[in-house]
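> Down below are the structures I want you to see.
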Structure I
Amino acid sequence: MILSDKLLALVFAGLAALFFALTLDFPSFPGQRFGPALFPRLLAAAMLVSAAILFLRAPRTPEAGGFAVRSDPALRESHRLIGFLAIPGAVIFYLLAAERLGFVPTAFLMLLGLMLWFRVGSLRALVVAALATGLVHYFFAGLMRVPLPRGLFMQLVAGG
């Protein structure tokens, strides 16, 4: 499926507004200027700015499609269709597996699987998946104090 740039920009702007609206009832922490709503609101603002840039830079020619949605002939090839569905599939895998396995193994497997599917070399995929998982875990669990799913992995590592 091919969305025109203008239609895609409107979709991103709508998602940005939704993300921002979902943070309106986030609690604030006494004595702190920034609470848990800060990061999602920053992401929503970045999405909104990106959507505006995409909308303003969209081609203005009639053949560009305006607000058209067209089928991409490349998606008729099974390998490309699976590649197109791999990222939402990885997100669904994370949602289904993270509580049971824990953040670290789930994120590692998700990243490794995506990189191998998109033909990143095995050694590079292993190293990048491990480093990215470690950095994301450190940022969210360590610096931001976000409770990430511990799952079976942390029970095994922590000995109970």
Structure II
Amino acid sequence: MPVASATLVADSVKLIRDDLSTNITDPISAARTGRERFVMTSYPSRPVKYPVITVRAMNVAEVKRLGMSAEQMMVSIPLEIRVWARNEREKDELTEQIYARLRVNQLGAGSTTTNSLFDQKWLSSVNVDEADENGQGGVKSRVMEFEYKFLTAT
């Protein structure tokens, strides 16, 4: 599914979500029901079984016009990919799987490049640990920010 200029934000998020959903191993796949998802585009409002991965677009912006009279633009598409896990080990393992998948999926058939997303960069990674209702260690989380470039059509 190539990313289109008219729907570049939604297409980019769906492309990465679907790729991660297909290529990252869900540690509890046998325990999930048919309605539960491992990789989502937003944090669900209903209760979930951890771990989950969320993919969201962040501050999408035009970086530069590609020529004085050109209508084509280079667009920066930062994506937040967040791992919500039951423990530190699970959080680290899923983070490593995500990075490895995105790194190797830049080139080749079905890659992000063939789907119009270029120049992938891992910009940051921040741990965010939540406390449970008793103030104890709760959900373990890591927020990763990746960036892709996209060339708009004329």
Structure III
Amino acid sequence: MLCANLMRNFFQLGYVTPDLDRAMELYRERYGVEEFLIIDSRAMHPGSPNYLKIGLAWTGDTMIELIEPIGDHPLYACALPQRGFGIQLHHLGYLLPDEATFDAALKDLEAAEIPIVVRSGGTEFFEVAYADARATTGHHLEVVLPRPQGQAMFDSIPRAA
């Protein structure tokens, strides 16, 4: 059971959409998710034509992440609807408690021949890796190790009633 420990740490459904505002409105109307924390990554990448607009909300113990990629984002563009508006599953997220568990999860994914396609160098908020599991599951896996500032951000995300 190479990836069993990873699966026990599920916390997030990550979706891509060509229209974040419309996607959040749909979640408000259909699913009662009234409030989102909005993140615009332009501040992290000044002057870049490539950035993300993200809406985050908790529903129970599950975080909903809605991502609108702007510009050229090969990691996210692969899941965008082929035409028109839509919300498409991109990844399942796994929140890991410490560096040893994070590193072990990445080794387990590689041993299971699920390639790591993106790994951040780590920030004061998070260490993140994406594994491409589309061949077996149809989506990516996002492995997240929060730093104290990242955990504080997660704690500030609105919760649906």
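Nothing in this text is a laboratory measurement; each read-out follows from the coordinates by a stated rule. For clarity, every value in this text was computed on a predicted model and none was experimentally measured. Cβ atoms are built from the backbone, for glycine too; each structure is taken alone.
> Work out distance in nm of label points 7 Å out along Cα→Cβ at positions 4 and 108 for each of structures I, II, III, then name the structure with the largest result.
That would be structure I.
> Just checking, which of I, II, III has the largest value of distance in nm of label points 7 Å out along Cα→Cβ at positions 84 and 124?
That would be structure III.
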